[in-house]
Structure formats: C-alpha cells, structure tokens
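Quick note: the coordinates plus some simple rules give every number you see, no bench work behind them. Quick caveat: nothing in here was measured; it's all calculated off a predicted structure. Cβ atoms are built from the backbone, for glycine too; each structure is taken alone.
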Structure P
Amino acid sequence: MINNLENILKKKISCKSVWFMRQAGRYLPEFQEIRQNNKNFIELCFNSKLSSEITLQPINRFNLDSAIIFSDILLVPYALGQEVSFIKNLGPELSKINMNKFLKISDDNFYETLKPVYKAIEITRKKLDREKSLISFVGAPWTLLVYMLDLRKGKNKIDTSKLDSSDIEISTILDNLTKFLCLHIKNQIDAGANVVQIFDSWAGFVPEKKINEYCFTPNKKIVEFCRKEKIPNICFPKGLQKKYLEFNNIVQPDGINIDYEVEPVWAKENLKNVVIQGGLHPEALLKTEEEMFKEATKYIQNFKDTPYVFNLGHGLLPETDPDRVKKLIKFYRDF
C-alpha cells in the first residue's frame with residue numbers, strides 16, 4: 001500500500017502517512033491502567049503479550065499508519081550485562097559497566113535475553129493490518145554510551161570529563177555496541193518489523209572534535225548494515241541543528257527525523273535524497289486547537305510536494321490529551 005512507511009522510504013515517494021514517537025505510552029489511560037499493575041518497567045518491556053497490547057493501543061484508538069513496538073533503547077545495555085532501573089522523576093540508572101562481561105556476551109546469550117522483544121513483534125505483526133508498518137528501533141551507540149557511562153548531568157548537560165581519560169575504551173564500547181545493535185535490528189526485522197528507527201537522542205551533546213567518531217561514523221555503520229540487509233531505516237540525530245546537513249550527507253539514511261529546532265524550510269532546502277519525517281514540537285499539542293493546527297500547517301504546507309512523514313520533533317508528552325492527538329491526525333488527513 002502507498003502509505004506503508006517502508007514503501008515511502010524505499011521509493012522516496014510523497015504521500016499521506018502519520019505516526020508519532022512515543023505514541024504507545026504514558027498519555028493514554030489504557031496504558032496507565034496496565035502500568036499501575038506492572039511497576040517494574042524492564043519486566044513490562046519483557047512481557048511479550050503486554051508489550052504487544054501496548055503497541056496496538058494507539059492503532060486501535062487512532063488508526064495510525066504505523067505501529068512502533070513498545071520497548072526501550074536500554075534493553076541493549078541490559079542484554080550486554082548492565083543492570084538497568086528506572087527511578088521516578090529521575091529517569092534510568094545503570095550499574096557500572098563491567099568491560100570483561102560486556103565484551104564476552106555471546107550472540108546467543110544476547111538473543112535469549114531479548115527474545116521477549118522479538119516475540120512481542122511476532123504477536124503484533126499477526127494482529128496488525130497488513131498495510132500498516134511495524135517499526136522497530138534502537139538507540140544509537142553514542143546515546144547508549146551516555147547512559148552506560150552515566151554522563152548525564154540533568155536533562156540538558158553531560159559530563160565530558162569522563163570521555164577525555166578513556167578514548168581507547170570508548171572506541172571499544174562503541175564498536176561492540178554497533179555490532180550488537182545491528183544484530184538487534186536484524187532480529188527485530190526477522191520477527192516481523194518492517195522498518196527501524198535509530199534514535200541518537202543525545203547527538204546534540206557530542207563534543208565538537210568527536211562528532212565524526214561518536215556520531216556520524218557509528219550511525220553510518222548501522223545504516224550501511226541496513227542497506228546491505230535491505231532494511232528501511234530512519235535516523236533521528238536530535239539536537240544537531242545545521243549539522244543535520246553533514247549527518248545526512250555522510251550517513252545517507254533512507255529517512256531522517258528532524259527535531260523541533262530545525263526550521264522546516266531549511267530542512268527542505270538542504271536535506272536531499274532522503275525522506276524527511278517529523279519536526280512538530282510536542283508542546284504544540286498542549287496549546288489551543290487553533291495554535292496546534294497553525295503550527296502543524298507550517299510543516300504540512302512546507303513538505304506538501306516532498307517525500308515526508310508527518311510526526312513530531314520528539315516524543316508525545318505524558319500530559320498530552322489523547323483527544324488532541326485524534327484531532328491532529330484528522331486535521332492532517334483532511335488537509
């Protein structure tokens with residue numbers, strides 16, 4: 001079907017397709033009900049049946065064009081030997097990395113740990129309409145590194161001092177992560193996913209002198225793997241601003257998700273040979289309907305004759321009213 005995400009990405013065709021990052025999750029009352037009874041987030045991600053049910057909740061409610069599997073980017077570090085816990089109001093916390101353990105995990109052990117994710121994809125693919133795409137995802141190596149080495153200092157700052165003293169170790173970590181991320185992508189596609197999105201959510205915080213080594217090169221390796229395996233892919237290097245141009249030229253993904261700091265006119269003029277996705281600020285859905293539609297129109301009009309997938313410049317916020325999501329989808333489809 002023409003609105004299949006994988007067809008848009010492969011053929012770089014322009015058509016009406018819409019889905020949202022974090023469309024399955026905290027803003028939906030049906031998700032909150034499940035979460036109330038499942039306090040451990042990692043265990044919830046590994047519950048194949050519930051993970052599939054959560055994935056399908058926004059599809060059942062809004063009839064979006066694509067589903068994205070309910071999971072988490074930090075399941076990969078977990079499968080590579082780090083303990084992961086989620087602290088309320090603080091976010092994820094990982095145990096200190098054990099390099100010996102990290103470098104000795106076998107492909108089979110990795111697969112077995114993440115098998116419930118692949119099972120959830122299998123269940124979902126059977127229940128999802130054939131014309132709808134099922135999106136899998138991974139965190140990019142740099143973004144995972146930020147969590148694995150505990151580089152975060154609040155929501156908008158990182159501690160780069162930890163990077164300066166251990167470059168060799170960091171390159172080893174990035175290489176090993178890249179290998180297992182490619183394996184995780186392949187396993188998800190084999191289970192029934194059609195597309196992969198690569199989230200480099202901390203790309204904007206890469207030290208300037210390390211942008212190639214930490215951001216461009218690892219993403220390029222993953223995209224090249226996807227190209228070899230014929231896996232449609234979307235990169236989301238959040239926070240790169242005008243370095244989106246360099247990223248796109250070097251990495252050459254099938255699709256690129258722009259964040260809300262990237263001007264849509266600039267993106268259309270500069271990001272070539274790629275399907276552009278997203279851009280709308282998630283906070284637009286917290287404003288008046290008139291303001292929300294006005295901001296959405298800016299993206300719809302700008303990309304109307306360009307291969308484009310309507311989405312956001314980051315994930316849906318927990319305080320979003322589901323009714324606003326419904327109205328925005330209708331507005332886009334009726335435009």
Structure Q
Amino acid sequence: MNIATGNGVRLLRAVEVWTPTADGRLLERSSAYYAGSNALEAVTEKTTFHPGNGLPGLVWEAGVPVIFNDLATTDFVRHEAAQSDDLTAGIGVPIFDGEKFVAVLLFLCHTSDISAAAFESWILEETRNELMPGTGFYANLDRFRRMTQYLRFPYGAGLPGDVWQSRMPRLMNRLADSTDFLRASGADAEGLDFGLAVPVIRNSEDVRSVVLLLSANRSPISQVIQIWTPNEDRSLFTLTSTVAPGAPPMAELCHEISCGPGKGLVGTVWENRLPQVQTGFDSEPASLAELANQHGLTWSAGWPVIAYGQVQAICVFID
C-alpha cells in the first residue's frame with residue numbers, strides 16, 4: 001500500500017501518544033493519526049500496555065528512546081496488524097515533566113527502496129561523559145550505519161552534543177555542507193538532507209539521551225518539521241525553525257506566525273505540557289492552515305521539550 005505525497009511515498013504511517021491511566025498502572029492511547037494503517041488503528045482501539053510490554057511499555061520502563069528495526073517481531077505486540085499495514089520500523093520516545101513520566105510519543109513508518117532515513121538514539125555514558133549509540137534504524141543507509149557505530153559525542157560536539165549542551169532541539173538543513181554535522185561526508189554520500197535532534201530531559205535539566213531523526217528530501221520523515229519557541233516574556237510561542245521538503249512555501253512562515261496558550265496545536269501542547277496529535281488545521285493560524293491544505297497535508301503532531309520547569313520548545317511534524 002503506497003500513500004503518495006508531493007515527495008513520493010509517505011514514510012510516517014502512524015503517530016501515537018500514550019499516557020498513563022488514572023491509576024498509573026497502564027498506558028492508554030490519548031491521541032493518534034493513522035495514514036492508511038487501518039488494521040493497526042482497529043487493534044489499537046482495545047490495546048493498553050503495562051511497563052515493559054510492547055514498544056510503549058519498553059520506553060516507559062527504560063526511560064530512554066527505544067527503536068524497533070522490525071515491527072514483525074513479537075516484541076511489538078501489534079505485529080500482525082503492522083505486517084498487514086506494511087509497517088516496518090518504529091521509534092518510541094519518553095516524555096518527562098520534571099521527574100514525572102507523562103507520555104510516550106510513537107512514530108511508525110513504512111520504508112521502500114527509495115527511502116533514505118534514520119532514527120537514532122544517543123545514550124549518555126556517564127563514566128565517560130559522552131553520548132554513545134543506542135538503538136537505531138537505517139533505511140537503505142548501510143554505510144552510514146556502519147560509520148555511526150564507532151562514533152561518540154562529547155558535550156557540545158556535533159548535532160547530538162550540541163542539543164545535550166543547549167537542552168534545546170535543533171533542526172539542521174543541508175547536512176552535507178554543515179561543519180556542525182560530523183558525518184557530513186556520509187550524509188553527502190547517502191543523500192541525507194536534513195536532521196532533527198531532540199534532547200530527552202528528566203528532572204530540571206538532566207539529559208540522559210538524545211533522539212536524532214535524519215531524512216532525505218526525496219523521502220522525508222515528515223513533509224514539514226518545525227520548532228516553536230517562546231518569546232521573551234513567554235506570552236507567545238513563535239515558529240523559529242523549519243524545514244519543509246513536502247511543502248516548500250511553508251518554510252517562509254518562519255518568524256512570521258505565533259500562537260498563544262491553548263491556541264492551535266502548539267498552544268494546546270504548551271498549555272497541557274503533553275504531546276498531541278491532531279487531524280486538520282481549523283484551529284491553526286490562517287496562513288499555516290491555508291498552505292497545509294493547499295499541499296494536501298492532513299495531520300500534525302506536537303512534541304514538547306520541558307526543562308527548568310517550563311516548556312522550552314515544541315517540535316511539530318506536519319504530514
């Protein structure tokens with residue numbers, strides 16, 4: 001089942017948010033979008049997870065990102081539905097608000113022969129004070145994968161080390177030309193164009209892991225990826241960084257649109273301090289909604305980065 005977009009085949013097929021039940025014993029789905037993944041959507045309606053159970057439960061238990069290279073494995077509880085929907089890989093990311101675990105954000109993908117994308121988790125090795133490769137998924141990037149297994153990132157070095165230091169997510173375009181991307185030659189050889197790095201923060205500022213999403217413009221992880229940050233008095237969140245391989249005019253909205261608390265996806269994530277997936281753009285700023293609809297985009301997901309007791313940034317995926 002191929003789902004076409006302006007850039008060919010859609011890579012992201014499902015995005016889910018899992019949050020603890022009222023008694024804190026299980027994870028239940030709180031919001032989601034399924035791009036043609038009908039079997040997965042149907043089985044998920046009656047699915048919950050306990051700690052250590054399935055991909056969401058493993059993330060909850062470990063407190064670090066977990067990546068599955070193959071969703072056909074029985075460790076992925078919904079593997080039969082995943083096979084039916086031609087889903088091949090997934091990444092689950094824990095969200096903390098201070099010390100409190102509040103959610104798992106799950107991305108599930110279909111990859112094809114034209115895909116060039118990677119999910120990476122970088123885990124802090126405290127005795128060496130550097131980030132080491134955790135689990136990873138590489139779609140048609142075998143040379144890049146082999147190169148990566150030998151890498152380590154000290155504090156402030158490379159894209160993972162930079163977000164470790166800043167406690168802020170970072171979008172990087174034109175990877176092959178960037179002096180800050182230490183694998184620029186590998187990105188050039190493999191045709192990788194952009195990357196998003198996001199710190200996983202616990203307590204006020206404790207970074208134990210970093211998530212890195214790398215993608216080619218021809219097969220982007222998402223048609224649009226944005227970072228929103230608060231203004232000086234924290235009265236508004238403003239779009240401050242964007243890549244938009246699937247809808248290039250949306251890149252022009254950078255620094256042009258803002259949202260208040262509770263307004264649109266960004267305002268909702270800001271107010272609730274939780275990730276959120278929503279369908280449609282009726283609640284969004286008019287300029288964003290118009291361009292998203294013009295380019296056939298249908299859903300968006302917001303991922304909060306919480307540090308020092310505040311939502312410091314929100315990463316948004318639009319597909």
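Quick check on the output: 24.2 is mean count of other Cβ atoms within 10 Å over residues 207-214, derived from one of P, Q. Which one produced it?
Answer for the origin of the read-out: Q.
If mean count of other Cβ atoms within 10 Å over residues 55-62 is calculated from each of P, Q, which structure is the one that comes out at 22.5? Of the structures listed, the value fits Q. When log10 I(q)/I(0) by the Debye sum over Cα atoms at q = 0.13, 0.16, 0.18, 0.20 Å⁻¹, for residues 127-214 alone is calculated, the result is -0.51, -0.70, -0.81, -0.93; to which of the structures P, Q does this value belong? It must be structure P, since only it matches.
Hey, distance in nm of label points 7 Å out along Cα→Cβ at positions 15 and 239 derived from one of P, Q reads 1.4; which structure? Of the structures listed, the value fits Q. For which of the structures P, Q does the calculation of helix-only ellipticity at 222 nm (-39500 (n - 2.57) for each DSSP H run of 4 or more, over all residues; to 500) return -5500? Considering all the candidates, the number was obtained from Q. Calculated for structures P, Q, distance in nm of label points 7 Å out along Cα→Cβ at positions 23 and 255 is largest in Q. Hey, relative contact order in percent (Cα under 8 Å, 6 or more apart) derived from one of P, Q reads 21; which structure? Label of the source structure: P.
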